[in-house]
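What follows are several structures.
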Structure 1
Amino acid sequence: MSLFDELTANYPRLSECKPSIERAYDLICRAYDGGGRVYVCGNGGSEADSKHIVGELMKGFLKKRPVKFPPEIRAKLSPETLALFGDKLQGALPCHSLSGETALITAVVNDLDPRLIFAQQIHGCGRPGDCFIGISTSGNAEDVCLAAELAAAMGLYTVALTGQKGGKLAEICDETVRVPSNFTPEVQELHLPVYHALCAAVEARYFEE
């Protein structure tokens, strides 16, 4: 049973979302296959979800992900450091929450326009072939939509997690996972198993047991 089959078995309401979840997985993997990065953003509870996704991708989630340094790096590390890294450090899938740069965000709010807090970072860091994930229960969060629009224009793969209606974000992004509710707390509750399954599937693709 695949991770996405397991997801829909545990959450039958999400069965209708399975094709879009699988397509979102494909876009994320395209970014990583090309050496790219994933950028995630949202507001409020969705902001917390964006950080949760970063936590699952940047270190071990369901797998230990042992790190194997090439000889040129091993030669530059002390035996003590190498032993510590070998025992503790885990393989990472590059992923960044756009809500984490407090100094930059407050500068954008003060000097530019609050709606540009995420778009400014996509402009500065995004590259063609990276992946943008925008989370919005309504699909209409303006700061998220503006960042998604810029990401799409710059050649990033774009994925949205929204409620049933999808909103403007669904019109912008390459793929939108619309969970079957428009009630904000319920949408957020359904987003969690979706992105857990996505993170687990992505991890399984790049790391062995």
Structure 2
Amino acid sequence: MTAIEFQFDFISPYAYLAWTQIHALADRHGVGVKPTPVLFAAFLNAHGHKGPAEIPPKRVYIFKDVMRTAAALGVPLQPPPTHPFNPLLGLRVASLDMEEEVRRELVDRLYAETWGGGVGLTDPVDVERIAALCGVPNAVERAHTAESKQRVRSQTERALKGGTFGVPTMVIRGEIFWGYDSFAHLDRFLVGDDPLGPDDLEKWAHIVPSATR
């Protein structure tokens, strides 16, 4: 089955909101969802960006925006115990070998612990408990193997090479859609009603800058 690759990091509230909605969108179009944990910080480093939470006015605006969006969607949203935080353990656990149905449940639960009023993902004891509830044993120990660490690194590097620069990013048929607010564009793309064509891209490709900073 054709699938939307859903590239995400638990650190992003927008990725959380998108995760709660992506499956319904995919079902409407008869496609699957392939969750791919990636490290958002690596994208920031690669492109020389600061994270939204590192810019004080933007941090305030984003938390207002995600609360408003969550309310509109009817999705529970609470600030995590700490933010920014190190999401690597959660990303590595979510990348372990398991059935895809189990992975979906695990990502659901890890997101709930982060943005749904839970205890967060910074304590390995909590991550181990969540994984065990989903039938993923010895998750923390397995996540610390060289293979597991490399898997997240490789997924992140592949996403970077494919043009990803933020999360959530949805990729299907070679096309990238970034952010929850791109869902309407993704919807139109999947029904063959994308207003953007090759000729339009060609026009933009030849624009040259007349000012730099």
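Computed from the coordinates by the stated procedures, all read-outs in this text should not be read as laboratory data. Predicted model only: the values in this text are computed from it and were never measured. Cβ atoms are built from the backbone, for glycine too; each structure is taken alone.
The maximum of distance in nm of label points 7 Å out along Cα→Cβ at positions 72 and 96 over structures 1, 2, that is, the highest value, falls on 2. When FRET efficiency 1/(1 + (r/R0)^6) of positions 56 and 176 (r between Cβ atoms, R0 = 25 Å, to 0.05) is worked out for each of 1, 2, structure 1 gives the greatest result.
Tell me which of 1, 2 gives 2.4 when you compute distance in nm of label points 7 Å out along Cα→Cβ at positions 40 and 168. It must be structure 1, since only it matches. 1, 2: which one has distance in nm of label points 7 Å out along Cα→Cβ at positions 160 and 184, as calculated, at 1.8? Answer by label: 1.
Taking mean count of other Cβ atoms within 10 Å over residues 48-55 as the criterion, the highest value among 1, 2 goes to 1.
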